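Each structure below appears as structure tokens.
Every number here is computed from the coordinates shown, using simple stated rules; none is lab data. Every value quoted in this text rests on a predicted model; they were computed, and no experiment measured them. Cβ atoms are built from the backbone, for glycine too; each structure is taken alone.
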Structure I
Amino acid sequence: MTAQASRGPIIFGFWLLGYALGFIAFLVRVPFIIAIEDLFSSSEIVGAMVSGLAGSIVMLAALYVWSHSGSSTR
């Protein structure tokens with residue numbers, strides 16, 4: 001399998017992780033919105049911030065694991 005062909009499943013995996021985390025963050029966002037709603041005027045903005053933060057943390061962790069799990073070319 002070529003390097004180009006093996007990137008497809010990896011990119012799909014990152015997409016799936018980001019989607020799943022965003023979905024879960026949307027479901028559990030209400031307690032977070034209530035806790036920090038006093039700081040911002042719109043609960044929609046707070047929900048978007050929480051979802052974005054959760055997605056970015058998972059993607060960052062996934063990229064870190066992926067970058068350290070590949071074979072060494074040295």
Structure II
Amino acid sequence: MTTDWGTLLSSKQNVRTVTEFAHGEMSGRDFYSRFANTDSGGIVRNLLRDNGVVYSKRLARKALSRRGVGA
């Protein structure tokens with residue numbers, strides 16, 4: 001399953017949260033907690049469950065750099 005980064009990075013607050021996670025300023029648990037009970041919660045949960053925290057951070061950095069935001 002692929003991650004819908006467009007939805008995940010749809011607001012400035014979400015971009016800030018993903019950037020903090022990608023750069024190691026936030027744990028996987030904190031990252032998941034920030035998106036719990038939101039429309040993006042399932043996307044984040046699947047990202048972490050399918051890829052693990054370390055690889056998810058790498059994917060987040062990649063997504064941010066490809067979109068020219070934060071990374």
Task: Which entry (I, II) yields the derived value 1.5 for distance in nm of label points 7 Å out along Cα→Cβ at positions 27 and 51 - done: I
TODO: Identify which of structures I, II gives the largest calculated value of Rg/Rh (Cα atoms, Kirkwood Rh).
DONE: I
Open item on the list: Quick check: -28000 is what I get for helix-only ellipticity at 222 nm (-39500 (n - 2.57) for each DSSP H run of 4 or more, over all residues; to 500), calculated from one of I, II. Which structure matches?
Closed with: I
